[in-house]
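Presented below are the structures under discussion, each in the form of C-alpha cells.
Here, each number is a calculation from the coordinates, and none is a lab measurement. This is a predicted model, so every value here is computed, not measured. Cβ atoms are built from the backbone, for glycine too; each structure is taken alone.
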Structure P
C-alpha cells in the first residue's frame with residue numbers, strides 16, 4: 001500500500017481507494033504494483049467479507065497515466081510484457097476473490113479504470129458518470145477491456161463500444177449491463193453508503209455462499225442449473241443464517 005493506493009478496513013469491509021485525485025486517479029506503474037499487492041493480500045485474508053473499490057475526488061479513474069505510458073514506448077518487449085502481466089494480475093485477483101466486490105463510481109471511469117470498475121460484482125454509479133474504453137483512439141489495443149467487457153454485454157455491443165472508443169453515460173451503461181445501479185449525483189455518497197451497509201449487513205457466510213453459487217451457474221444449461229439450485233436450496237435450509245431468521249420470524253408471530 002502507498003499514499004496513492006489506500007486500504008482501510010471497517011469491521012469486515014476492506015475499502016481500496018485510488019488516491020491521486022489531482023490526476024483523476026490515473027494509474028502509474030507504482031500504483032499498479034501496489035494495487036496488485038493489496039488485492040492479493042485481500043484474496044488471502046479470511047477476515048475480509050466485502051471489498052469496495054473507489055476513487056478519491058471527482059473521478060473514479062481515467063485509466064493509465066499517459067505521460068508515463070507514452071514515455072515507455074522504446075522499452076524492450078520483455079519490459080512491456082512484465083507491465084502487462086502486473087495489470088493482468090490485478091484482474092486475476094479481482095476475479096479470484098471469494099467475497100463480493102463493489103465498485104463505487106463517480107465522474108469519469110475510462111480505459112483500464114472502467115475495466116477495473118466493471119470487473120467488480122456490483123457497480124454503484126453516479127448519474128453523472130462517463131464510462132468508456134477509449135484506448136483505440138490513443139493508438140492502443142483495449143485488450144483487457146475486450147477480455148472483460150465481451151463477457152458482460154455480448155459480442156456486438158462490446159465490439160461497438162470498444163471499437164469506437166466512445167463514452168456512455170449512466171443510463172446507457174445501466175442498459176448495457178455495465179453498472180448495476182445508478183444513483184442520483186446529488187446525495188450519491190449518502191445513498192451509496194446506505195447501499196453498502198445493506199449489503200454488508202447480510203450474514204457473511206450466506207453472502208460468500210451466494211457468490212460461489214452465482215459463479216457456479218455461469219454458462220450452465222437450465223437442467224444443470226436447476227440441479228445445482230436444488231442442492232444449494234437444501235444446504236441453505238440447514239444453514240445457521242436460515243435458522244436465525246426462522247427463530248426471529250417465529251418469535252414475532
Structure Q
C-alpha cells in the first residue's frame with residue numbers, strides 16, 4: 001500500500017510539474033500584485049479585462065484603514081510580499097494600493113517601486129503610477145479627481161498629482177477610512193458622485209477616480225458619456241499598466257477611451 005501511495009504521489013507531482021511546464025512553454029506571463037488588505041483575492045475585473053494570455057497572483061499586506069499612520073505600518077511589508085510573489089512565479093509586480101503609494105509624494109512612490117525591483121530583480125509599477133501613466137496617455141493636463149478618501153488623504157493625493165505634472169482643479173472624497181465602517185458604495189451612488197465631482201470642475205480635460213476598492217470598471221463608459229472627457233480609474237487602469245510591463249498592449253475593448261485603444 002505504501003509503495004502504491006508513493007507511486008501515486010510521484011505520478012501526481014510529475015503531472016503537476018508537466019502542467020506547469022506547459023504553461024511556461026506557452027509563454028503566458030505572470031504578474032504579481034500586492035493588495036493593501038489581508039487575504040485579498042485577484043478581483044474579477046482582471047479576467048473581465050484580460051480573460052486569457054496572462055496570469056495574475058495576489059498577495060495581501062494587511063492594511064486596516066486608509067490613514068497615513070496605517071500606511072506607515074504596512075510599508076515594511078512590501079519588500080517581503082514582493083519576494084513572496086517572485087517565489088510563486090511572478091515575472092513583474094504591481095503595488096496595488098493608490099493611497100499606499102502616493103501618500104508621501106511622487107519621490108516616495110518611485111522609491112517603493114525601486115525597492116521592489118531591487119528586492120526581486122523584476123520590473124515593477126504601482127497603482128499611483130498607473131493613474132499617472134493613464135492620464136499621460138490620454139494627454140490630460142487639467143484634472144478633476146473623485147476619491148474614497150478623507151480630506152487628509154485627498155491633500156496627499158493632490159500633492160502627488162501636482163508633483164507628477166498635472167493641474168488639479170479639485171479633489172472630492174467619500175470620507176472613508178475603513179469600508180467596513182461606511183455605508184455600502186453602490187454603483188449608482190458612485191456614478192452620481194463621480195459625475196458630480198466633474199460637474200463641479202467642468203474645465204477638466206480628464207476625470208480621475210482614486211481608490212482600488214471602488215468598483216469602477218462598468219462606470220467608465222457612462223461617465224465618459226456624461227463628462228465628454230476620458231476617465232482614468234485606479235483598478236482598471238492598474239491592470240492596464242501592469243500588463244504593459246510584460247509586453248502586452250493593454251487593449252480591452254468596451255471599457256472606455258484608454259482601454260479601447262490599449
Structure R
C-alpha cells in the first residue's frame with residue numbers, strides 16, 4: 001500500500017510541476033547572436049537552446065544553412081520565450097520555445113527542414129510539430145532534401161522492452177531491411193537517435209539482398225542476422241523518438257519517427 005501511495009504522490013508532484021510550467025508568465029528577451037540552428041545567446045549572456053527540436057551539428061550536412069535560417073529568424077530581435085520541460089538541458093542551457101511576434105521559431109525551423117523533432121514535446125505543440133515535419137519530409141526541404149535513394153529501410157522499431165528496459169536491453173531493438181536483390185555494404189554507416197546522443201557505427205558488414213538484420217541495444221556476439229550496439233543503457237525513448245541512418249559519406253538514407 002505504501003508503494004502505491006508513494007507512486008501517487010510522485011505523479012501528483014510531477015503534474016503540479018507541469019501545471020506551473022504551463023501557466024508561468026512568458027519572458028521577453030533580446031537575442032544578441034546566433035550560435036547554430038537551434039541555439040542563441042541573449043543580451044543578458046544566457047545561452048538558449050530551442051526545446052523540441054534538433055538542428056545539424058557543426059560538420060554535419062546543412063549546418064551552415066540551418067544556422068543562417070535561425071539567424072534570419074531571431075538575430076537582434078525581441079523574442080518571447082516559454083520554458084520547456086525540463087527547463088534546462090544536461091549542459092545547463094535554458095530550454096525554451098521561442099516566438100518572434102506570432103512566428104513560432106522552433107516550429108518554423110522544422111517546417112523549413114532545418115531541424116527535426118526532439119522529444120520531449122509540450123503536448124499542446126506536439127501535433128503541430130509532427131505535421132510540420134511530415135510536410136518538410138514530403139517536400140524534401142532542408143535535411144530531407146539530402147536523402148539518398150536506397151533499398152535500405154527501417155522496418156521495425158521495438159523501443160519498449162518487456163519489463164524494465166534497463167534490465168532487458170536486448171529486447172530493445174530495430175530491424176533494418178534490404179529490399180533489393182543485391183547486397184548493400186553497410187560498413188561505416190551510422191544509426192543515431194533524434195538527440196544525437198546515441199550513435200552506432202556499423203562494423204564491416206554486408207546486408208544480403210532481401211535480408212534483414214536486427215540491431216539490439218545491449219551486449220552480444222555479432223552475426224549476419226543480429227548486431228549489438230553495446231550500450232549499457234536504453235537508447236530509444238518510450239515516449240517518442242526518431243531513428244536515423246546515414247551512409248559512410250554522411251548522406252541520410254532512412255528515418256523512422258514514432
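If distance in nm of label points 7 Å out along Cα→Cβ at positions 124 and 212 comes out at 2.7 when worked out from the coordinates, which of P, Q, R was used?
Numbers: P: 2.7; Q: 1.3; R: 4.2.
The read-out comes from structure P.
Of the structures labelled P, Q, R, which one yields 3.5 when distance in nm of label points 7 Å out along Cα→Cβ at positions 140 and 172 is computed from its coordinates? Mind dumping the intermediate values first?
Values: P: 2.2; Q: 1.6; R: 3.5.
Label of the source structure: R.
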